[in-house]
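Trainee: Once you scroll down, you'll see the structures, which are given as structure tokens.
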Structure 1
Amino acid sequence: MTTEADARILIDRLLEQAGWDIADKAQVSTEEAAADGRADYLLKDTRSRPLAVLEAKRFTVDPYSAKEQARTYALSLRAPFVMLSNGQEHYFWDYTDGDARPVMGFPSRADLERRANIRIHRKGDLGQSLSLHPMPYRFHFRGEEIEARPYQIECLKKADEALISGRRRMLFEMATGTGKTLTIAMLMKRWLQAAVISRVLFLADRIELAKQARETFDEYLGGWPTTILYGGKRSLEGQIVVGTLDTISSQLGGNGFGHGYFDLVVTDECHRSIYNTHRATLGHFDAVHIGLTATPNPGELCFISDHERRLIRNTYIFFDCWNAAEKTGQPTFEYGIQRGINDGYLSKYRIYNAESVLTFEGAEWEGEEIKPGSWGRDVESEDRLTTIIQEYFTADAERAKIRPRKTIVFAVSEKQASILEYLFNRLLSDEDCLRIAARINRSPSEVRQRFAEKITCYTNNGNPRPVIDRFKYDPLPLVAVSVDMLDTGYDQKDIENLVMLRPTGSHIKYAQMRGRGSRLCPKIGKEEFIIYDFVGNSKRFNDPAGEYRKPKQVGFAPGSRVAEGGEPDSGDLPPEAATPGGKSRKDNFTLIGGGSLVDEIRSREIILVGPEGLAMDRTAYRDEWEQKVVELRRTDPAVEKIFRGEELTDDEWEDLAGRLNSPRHYFNEETLRRAFEQPTGSLSDFVRVALGLGRFLTREERIEKAFDVWVSEHSSSINPDQARMLRLLKARVLSGDTISLELFSQPPFTLWGGRTRMEQLFGGEQLQEMVEELNSLIAG
């Protein structure tokens, strides 16, 4: 049976590890006489004054249960702190500021004495001391007088309230571009002035981000020196230490940072830092912990993987803001992207979704199946990237005429980035090249050479910083092709285009990539940015990936049976679809040369919401609509009547439409029709479907039904050649095309004779009638 003496053996060892000399009675005395008993340990400062009472318990006793007993001893001995331990579990208690809290070990003598001195400099308790320091509504920063944004002041107030209430862990969720680092600098200065803290650790995700943070702190916190750690021995200079988790984790214990060395630990991109050894590093410090992130709550991005769902939950749990009953996170402060846009602090954005056939259907190459997810990682097709880049140039053509747009392209791999850099420079039109050269006062030759540059960890012999700086500060390059370099923590206000070629199943990754364009740039008049999404990222988070099916054959390798004049496997693809080409293979990466695979854009989509043209994810808008209607069913008499099957008067419909079409959501028939792809839907239809009183046909169902109806009405006159062309037409419409006479002058119809052949098969007037009838049936 264990005794308290067994626990004291471990406690003595832990005190020695923290630097205490337990044989020196001027530092540590035992069985110290106090009111109503004896304190097991009394820890003393350098002048032998009481610092802390340490109460020891046997292994089987929860030390937390002894806190009141120890507090009585501490008050009697005038020790400001209490520690509780059974040798395995430990608690530290500043009994004037909150409850006892679990810790991983004991503070050093110097750290405990420093904390006692902080308290001496406070003017009353925490609340009183903070109240003496007004909020920083206006301040000087980088040579300008700055007015604090309302949400920054709101954040500081929330943090004060949490601290005063005894909370030791806080989570700030702030969208990219809202100034997380400056906001935390404002908090640090306020708490340093109020003697709440005296040492701060700021943990950054990468050393480049650590440097950016130090620049902010040096400017705003000039009176408190900042030190950045790159490795090696810790520096005792500076009250603010900035470093990466890897650097700090190598400097714990022994001669490194003790448990009580820092009073505040701020973790940037904190969702990355609460797993494996990094979680232990954070737990090492007995400090107020603040997590900063732009992402953990998916917000409007509804789809996340099970892995990210656990990661988000664990982030909230670590920062003590997980509501287990509601299964949601409740951060100390939250300021999301939609709120930032509505308040005018973040740039509006639009999403241009375009899907190429190869990207979403894959291909067959030399008898090997290329799955959609392989592009850019194991294999790449010049035809695919050429199709995508030309689609981007075409879609952005009118905006490009106004001014050259700084653009980030998110690529999958180093090899894909090299191909993209080459193709962007090659495919830039002569007209655009000359216009850009005149606009930025550079030679057309230089524009052609440096319009796009890749930025990866291998760029410039492993030193990409000069290229990043050129992209940020020089007119060229205009396009940066990035692989894991510019997707997080990179601040450049004049980014106006984001091109997504890297698919991701991570809502965190998507939100970080999207955030690169969210900053306003008054210098160039930027008020919006556009996401050109060619891999379906913006849709993915509301719709889990569907089942993968083996793709149809799209292209043929040189020397194959088809290229030599044989018959294709698919009855709808003529031999002319096969175009000779080549490939190269290097380091298990296959590049399929241009002209080897046929690719085309199968669908295009953009949705604008509200009078200013604010774009939202289509499925997120649908979800918000359904949630709003379900909510109104309980509170709105008109919606209650609809649910009961009763008819509304015209006035009631008008009033309901006005309530729904608020500036927050802009729920109106026009936008709902676009979001739900129901061109003839009425407000009544959308309300009833949201209430579960019916359902819309999907776009695919409407198309299938329209063609079935048209064919059944004309079945007696349709011959096999007409039936083949109708199958091709239906396939094109299902992929996103609109039926028009011009469509028959494009592939794949041109492979069968184009519009001339269609008019021969159906007749000129009859072809026009067919187009009108099918469009009417699809719309209906």
Structure 2
Amino acid sequence: MKRFLVFFLFISSYVFAQKAKVEPVDLVYPLVDAANSRWFFFNSATRPFGMVNLSPDNAIDADWNAGYRYEKDSIKCFSHVHGWQLSGIPVMPTTGEFKGHLGSSRYGSKFSHKTEIIKAGYHKVVLDAYGITAELTSTTRVGFHKYTFPKSAKSQILFDFSTFLGPSDTQKGFIKKVNNQEIEGYAIMAPTIRRPKTLTVFFVAQFDKPFDSLKGWRRGQLEEVNSSIEGEKIGAYINFTTQTGEVRKMKVAISYVSEEQARLNLTSELPHWDFEKTVKESREEWNKWLSRIEIEGGTDTEKRRFYTDLWHALQGRRIISDVNGKYSDMTGPERRIGQIPLDKNGKPTYNHHNSDSFWGAQWTINTLWHLVYPEVTESFINSMVMMYQDGGLIPRGPAGGNYTYVMTGAATTPFIVSAYMKGIKGFNIEKAYEGLRKNHFPGGMMSKAGYEHNTFKGGGIEYYMERGYVPHPISNIKYGFHQDGSTQTLEYAYQDYTLAQMAKKLGKNEDYELFMKRATNYKNIWNADIGWMWNRTLDGKWAEPVDILRYDNGWEEGNAAQYVWFVPHDVQGLINLMGSREAFTTKLNSSFEKAQKHDFVSGKSHDKETLEELRRVYINYGNQPSIQTAYLFNYAGSPWLTQYWSRQVIDKVYSGLSPQFGYSGDEDQGLMGSLAVLMKSGIFSTNGGTSPDPFYEISSPIFKKITFHLNPKYYSGKTFTIEAKNNSSKNLYIQSAKLNDKALEKPWILHETVIKGGKLTLDMGANPNKNWGSKPEQAPPSMTTNLK
């Protein structure tokens, strides 16, 4: 009996432990940095890369300082689209005398974080003004609402197409009653300085119970609605009577193609009314994606922050094609409806995507997505190649099927080349190369400055090809944003190197020689007299006065002190310019020591980052230009400094769980989330995985064990594990390393080795081993070393 009781207690505790097991999805904390969030930053009721990302808007009428802002005390509406230059379909449940026509400042409601629950794929909040409990979830293309109403003879759900959401005003709307349980219509979102054409968001809304009538307003005045209302500054609402605790559910599907396509998205993805089932399915989907990386060790806060970072890496860059592969092509003079190819089962072979710039992606999603989510990489590349076939250019940041010409250079070249070099080839490779090559010449992306919609002048590519650098300034005329010649020179040289590698692999030897020659152009803005990269003017002279900390002025969202390290493809060549490994290390280490005084960022939020006095910094991990710097010590014989400084950056910039801070600047749709994941995992790729044999540099992981579960459709190995023995906040230095039980003396490993599966074992200690990985022949490859 005693044995039986012990056995019973053991089994019971085991079952309880299994039930209580915490999954990665349960660790996500969506409120990180929510007080400072950009329009597209905050997410709750959404799926990975979901077309719908449904959440409350506490602020409107801005790109920054709009969307969900933690310290705002009222909710203006719930809107369905929070993307790069995308917005649309705001709704709000209300009770009492209708105020929707008076604007969101009047019909919005106070709320309290105390009654709010936010999880990956779910949001619950109480609207104090109305006594309504709102719950939100979604599928990829359908928002699912559950509202619990108080007793009221006047309950409503409004659709406000007179409001300014995030980056865009609503130019025009249309709402039609289909029957007493369904409405449909569209909202035309006005152009922005970044997205030059309108964006039409079509919708279908279905209700689980009949409503009494459809009513509307125009320009702030209520008006009778027969069966539809159309025009500028319009809105509509359904009304009904509710009893205490009565639940009303609503499904809102969207499409960028038509109402019929929105309805197809709805019936395909959400044919039922089981809200809890959808919440559960969303949770399971997120958990499946997040579980691709498994961690052991670390504190609870470190674990939660890690999966929050990974969650952000799978957000922002939204799907814009429908469930059957139809999409809206806005690349030409007239809107065109396109069709993505279907597989043998009638499913689209990839999705069309919206995306902010890939500027900085070489140090972030290049590495994370290609290794952990190669199917996502492949989908994005196919989407870009399709835009090339539609509109003649591979984009660097498309919005709603529009070209935006965001940022500078051919920012998507390293992304596509890296994927190809790593064996991700499920796209039209020749067509992709053709489009990439076009971007590196006049008439391509290198001809355009940021948001240069109508000309091909601000990129300065002709100067670059003729002189080997882009002067600054190239003209008194501002053709676009980010017309910064020195940054453009450095970007073009790196991007040329990456395209050269693809050219060589495709047997295009003349192109290889051409782009490799151009890849050395970074040397043309090295000013040996001052020991920094510096601007060259139209007359070929060095610009004066010299101020390496001056923001912009030739340097895109940075300065010369940050950009001197921007030679991702040829760190050894940069070391040579600086004179020696020792000189390189001293200069870089000094930059980190100075940056440590301000926590390696330009303020803890974007509004601080915009202050001129906070921009005068040597390194800024709150934005992209210098986020590779901690890893450069690996190239100069001091891997222990990579281990030390990468840990310091993690601690100061990418740690903790707070709505007030978290990314210290501009998270940019998963770029900084991806970076944080890589740094905490202890791997990185300075050249973005674009060398002939892609590799990963090793740093100091914060967990004792990290396991990457590899996608078997792309990679032969099942898992690759990094085990850090004796790891802690103090034991941050690598004493020795083994790769698959064989001694590893160099601070890098090949991608080919990783994807075959295996194990990297790191012995950690409190004091640096300055000999490990320090010999010149142990340094990661660079263009210069490869050419020797």
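Trainee: Out of 1, 2, choose the structure whose coordinates give Cα Rg over 2.2 N^0.38 Å, for residues 202-521 alone equal to 1.21 when calculated. Mind dumping the intermediate values first?
Mentor: Numbers: 1: 1.12; 2: 1.21.
Clearly, the read-out refers to 2.
Trainee: Computing FRET efficiency 1/(1 + (r/R0)^6) of positions 122 and 250 (r between Cβ atoms, R0 = 41 Å, to 0.05) gives 1.00 for which of 1, 2?
Mentor: Derived from 2, not from the others.
Trainee: Work out which structure the value 61, 31, 25 belongs to, where semi-axes √(5λ) of the Cα gyration tensor in Å was derived from one of 1, 2.
Mentor: Computing semi-axes √(5λ) of the Cα gyration tensor in Å on every structure in 1, 2 gives 61, 31, 25 only for 1.
Trainee: Using mean count of other Cβ atoms within 10 Å over residues 58-65, single out the structure from 1, 2 with the greatest value.
Mentor: Once mean count of other Cβ atoms within 10 Å over residues 58-65 is worked out for each structure, 2 has the highest.
Trainee: A further question on this structure: 10 is what came out when percent of Cα pairs over 40 Å apart, for residues 346-737 alone was calculated for one structure; which of 1, 2 is it?
Mentor: It was calculated from structure 2.
Trainee: Determine which structure produced the value -8500 for helix-only ellipticity at 222 nm (-39500 (n - 2.57) for each DSSP H run of 4 or more, over all residues; to 500), calculated from the coordinates; the candidates are 1, 2.
Mentor: Attributed to the structure labelled 2.
Each value in this text was obtained by applying a stated rule to the coordinates, not by laboratory testing. Because the structure is predicted, anything quoted here is derived from the model rather than measured. Cβ atoms are built from the backbone, for glycine too; each structure is taken alone.
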